Every structure is written in C-alpha cells, then in structure tokens.
Structure 1
Amino acid sequence: MAKLRSVCVYCGTRTGNEPAFEALAEEAGRRVAQAGYRLVFGGGTAGLAGIAARAAADAGGTVLGVIPEFLIPVEGAFEGIELRKVATLGARKSMMIAESDGFLALPGGTGTLEEVFDLLTRRNLGLENKPVAFVDNQFWGPFSTLLDHVVRYEFTDPALVDGLSFEPDIQSALAALRIGEPG
C-alpha cells in the first residue's frame, strides 16, 4: 500500500450534544497535522468540521477545504487555507475523495452519512479502495452493525468491509490507516 499524503476527515457541521465530540475533532485535526499530512475537509467553519480544520491549521498543518458555493452562507468559508469552490455536493464529494489517500469518519449527521455511503458505494463498485477508519465506537457501533446486517443478508459483498476499521480513538484510527512518513 502506498503511503498516505492526505487524510480526509468526514464529520458534522454541528457539534452534537457530547463535549467529547469537539475534543475528538480537535485531536483529529491536530494529530493529522502533526503527522505531516494535509487535512482534507468540506471547507466550512461550522461544527466539528470547522474545529478539526482549525486545529490542523493551528498546528501548522496544510488544509484543503472543498465547498459548494451555495453552502458558504450556511457553513461559512474557512479562511487562510486552500479553499476550492465547486458547484455541487457531488463535485465536492468527488474532489474530496480524489484529493485524499485515507479517510477518518468522526461523528456527524446526514451529510457525514452521505459522504460515507458515497465512498462505500465507490468501494463496492471497485472504483476506490482507500482505507477508512470510523472513530468513536460508541457513535459508529450501530453503523458497523448495519453494515454487518447488509452483508449477512447478501445485499453487498463481504469485501465491502475490507479496509474499514472501527476504532475507539484518533491514535488507533490513524494507525489503522497505516500512516507512516508522508509520501
């Protein structure tokens, strides 16, 4: 497997109702930057996504944001980073995937779920095979159970879950992505 150079962080544009989620996002951004990798995210300032990006930037990391123009009034546009503006959510997802070598999924809502499902669909179709780590099993545990359920009933191939990892913390998740020295 090639060494990772960019890590995409999927997470909510809200902070949720658990303070631990904010700490998790901050740690994700900081650790990605400290490891020498570019953090790729959705480009806005809101919620966990904004916290992760700010932490990466504050730690001296390189950050790439990708945001649809129509979302700027809703999510804000992160300043002081490379920010690419696109027309659609589909273009955003495609660019984030193309620019990333591995993925961290933190807690989030429907947008995060959509990004994760888009990536899993591409994996299922053989279009992508990049590693994915879901962080905080208390949040993602039911999702893992759902994937097992879909596989058990043969609505997808068991290979879909190859390369997926469900980890309790950021350090374990980054290790699961096999991050070594930046490539």
Structure 2
Amino acid sequence: MNEPEAQEILVLGVGNVLLTDEGVGVRVVHELMARYDFPPNVKVVDGGVLGLALSGTMMEAQRVIVVDAVRGGEEPGTVYRFPWEARPEHIQYKDSLHQIDLMETMALLPLMGTPPEVVVIGVEFDDIDHYGLELTPRVEKAVEPLVEQVLLELERLGSPARPAAQPREVTNVFGHTSQGN
C-alpha cells in the first residue's frame, strides 16, 4: 500500500533586513536553515522584499508558512499565528512596501490557480522606520519563540524538522533556499 505523497510546504521569511525589525522574518528563516534539517517536501526560503516575484514559488506549495513583522496593537515582541484567510481585522499589513506587495501577491494567487493555504507566524514590531541591521531588543527576544512556532506548525502539518548534526552558516543572500535532505 502506497503512502499518500506529502504536501509541498513553503516556509517563507519576508522583510527588509535594512529596516531593523522589518527583517525579522528573514532572520527567522536563516535561523531555521542554519540549525535544522527538513524533509524533502519542505522548502525554506528567504523571500526578502521580492513581493510579486514570490508568487510562482508560493504556487508550487500546497501550504505556506509566512514569517513576518506585523502590527497588531500589542506589545512589541508579541508572537501571532493566524491563517491568512482569517487574519484578525486589527492586524495591519500596510506599514511597509513589502507588506503591500505581500497583500497584492496574496490577492493574485487565486488568479494563478488553486492557491496554497497560508498561515502567518508574525511578531509585533517595535521599529521599522529606521535603518539598522539589528533587531530591537524585544523583537530579538521573540526570534526563538518564532522559530519554535514554525517548528510546531511543520509538526502539525506532518513534516517535522530535525536538529542539524552541525549548525550551518547561512549568508544574507536574498532568495537563498534550503530544501529538505
């Protein structure tokens, strides 16, 4: 008896690493790529600020986990998890150009075929208005809980990651992909 084929899952970190907390999604996927091995059906991508250019990559998956900075009105560092289709009204996605691009990309996916199911793992940002490569302290403290949320989501989807035998160095190259082993 054949087992059903595993769903293709995309873990997508988005954001501008030059604007302090806006780069948290990219930081989280770099942590994941450095420290974990993924099954062959899981692709981990640094989407940076690629916006609409990510639509093809997103359409290749049945499930997408987006990691990003969001504005939800809570204290900076608050971690959120919500399905894109049922995102709370108080969650704002209009504070930066890449987030507007993300909204446009999500709106266009149904025109390209059957869109993937999308879950957002986000964190309340503190500062996305100033240039800086470092996260603010409260968002920095949320990096590990965000990593853990992504790992839990992969477990829920039946595709758990496992710790890498040795940590890997991940360079800050937009579009860097780590695929399952």
Handout entry: With helix-only ellipticity at 222 nm (-39500 (n - 2.57) for each DSSP H run of 4 or more, over all residues; to 500) derived as -8500, matching label from 1, 2
Key = 2
Completion exercise
The value 25 for relative contact order in percent (Cα under 8 Å, 6 or more apart), derived from one of 1, 2, belongs to structure 1
Problem - At a computed 18, 52, 26, 4 (P(r) over Cα pairs in 10 Å bins from 0, in percent, for residues 51-130 alone), which of 1, 2 - result: 2
Fill in the blank from the handout: distance in nm of label points 7 Å out along Cα→Cβ at positions 35 and 67: greatest across 1, 2 for structure 1
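Read-outs: derived from the displayed coordinates by stated rules, not from any lab. Source: prediction; values computed, not measured. Cβ atoms are built from the backbone, for glycine too; each structure is taken alone.
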